[in-house]
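Some structures to go through are shown next.
Every number here is computed from the coordinates shown, using simple stated rules; none is lab data. Only a predicted model underlies this, so the values are computations on that prediction, with no experimental measurement involved. Cβ atoms are built from the backbone, for glycine too; each structure is taken alone.
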Structure I
Amino acid sequence: MRIEQLTCAIGAELTGVNLADAIQDNDLFAEIRAALLKHRVLFLRNQNISRAEHVAFARRFGELEDHPVAGSDPEHAGLVRIYKTPDQPNDRYENAWHADATWREAPQFGAVLRCVECPPVGGDTMWANMVLAYEKLPEHVKAQIADLRARHSIEASFGAAMPIEKRLALKAQFPDAEHPVVRTHPETGEKVLFVSAFATHFTNYHTPERVRFGQDANPGAGDLLRYLVSQAYIPEYQVRWRWKPNSIAIWDNRSTQHYAVMDYPPCHRKMERAGIMGDKPY
């Protein structure tokens, strides 16, 4: 297996390896896992694997979970189908910078995403290194956010376009989760900036140390949250991957955010993702 670093900040491409082999080969899997911790997102081309192999490889990292809104493959639990087709003229929204499922009490460890079919050009995905995003923050901002916590909501994101009854039912099923704004990576010990598009507000901002009068609370907290979320937008923290059929991305959801670029005309873009269960951030 060869590892080629793609940017100074994040990402590496693996060549000379078939992920299907790593299902049984413990040494090969250990190499891939070590590379994931180092580079945060890994890319591979020409991985002609079956859905069963896709799921079996991802399950080596941990148990898989379905998504409550995106549909899953009926024969392979945990394999979420992210399909865009030309007959969806009103479904042109893709997403914003985010880490997956932070609206859960225990967000995902990571994911293995395979391209089934993609546009001839466009439809790339980008990832950002949120360890670096934290490291580069001004020291006074680090001090300000050290003890802050934030709410993350599926209702305010996936639920926003639903009729009110379905939206409230979704929130009842998945109540807003609360996480530290700066989490500690459970394997590397690194500090990670952990707010994204799912974060709605800080839960413990309104204290005498931060707020002189009640009027300070909303603009102060809102401006700070927007500033922190915007750190993922910085190109120096990013890598961009152009998809081809049978290309695969594996990422550490604990230390990255990602963004699927909606820059292609109505056409087929079919992706399948195995999301791996994670642990509660601290």
Structure II
Amino acid sequence: MKHRSVSQLQAVVLTGKVALRNFASNYDGSLAKERTKRHTDRRQQEIGDLQPLLYANAHHAVLLIFQGMDASGKDGAIRSVLHHVNPAGIETTNFKVPSEEENAHDFLWRIHHAVPRRGHIGVFNRSHYESVLAERVLEIVPRSIWSKRYQQIVDFEKMLTANGVLVLKFYLHLSRDEQAERFKERLANPQKNWKFSHADLATRQRWDDYINAYEDMLNATSHPAARWHLVPADRNWYRDWIIADTVVAALQSLKLTWPKPTEDLSVVHIPR
């Protein structure tokens, strides 16, 4: 097989309508695995080098949003992309079922509270999009409510970007067969038993309903201020490359430089 150059492959950025059945979850661009992993590590190091610039300037925040079916690799993708980043510059939120206090507010209330401060990289492992996914499929809220949330989410993200938050959204596209294999591994590996939940099987039984909800979500909420990046997730090494390369390009687009001192440092003398 003739392998392609890693530099030729970039994330699929959703600018029009997508039918997920036509999007290959096992796509790898015919790249060489080990070579791509080396390129990924270099990209990860670049993210680690760019993060102090983000922190020093404190004019922007970066928000990474990860969505995908159970076992699509959200945790692994997060570990990979932030492998070389100073933990002090990261704010991570893993959204669970809303608490009584959170349910007493609008659905974006807890989300806005978790948006990272300027100078930081924030990570949402699942996010406000659960309000048009799980809450839709499980009929927690009626269509009359969740159908209005698409535009509310778009307006929310536009407000964030207008206030210096760079929003990067990643949908990890996993096949049903690959999910089954990963569930089997969780059952077979004692170190992964804790990841398995019978609730995951209940979700799997409604696979088509969730895929339809994801498709509607992607098509309704990929807007110029915050496009969705579609990531084939059956092969972890390819997933990690696409995400790391996307994050580096986004950080570089900010054109950050080291801030100049606010005082004349030439007159500063350090006592012995």
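One of I, II was used to calculate distance in nm of label points 7 Å out along Cα→Cβ at positions 97 and 249, giving 1.4; which? Only one of I, II returns 1.4 for distance in nm of label points 7 Å out along Cα→Cβ at positions 97 and 249, namely I. Could you tell me which structure in I, II was used to calculate volume of the Cα convex hull per residue in Å³ as 137? Source structure for this number: I. Structures I, II were shown, and helix-only ellipticity at 222 nm (-39500 (n - 2.57) for each DSSP H run of 4 or more, over all residues; to 500) at -13500 was computed from II.
Source structure of the calculated read-out (mean count of other Cβ atoms within 10 Å over residues 73-80, 18.6) within I, II: II.
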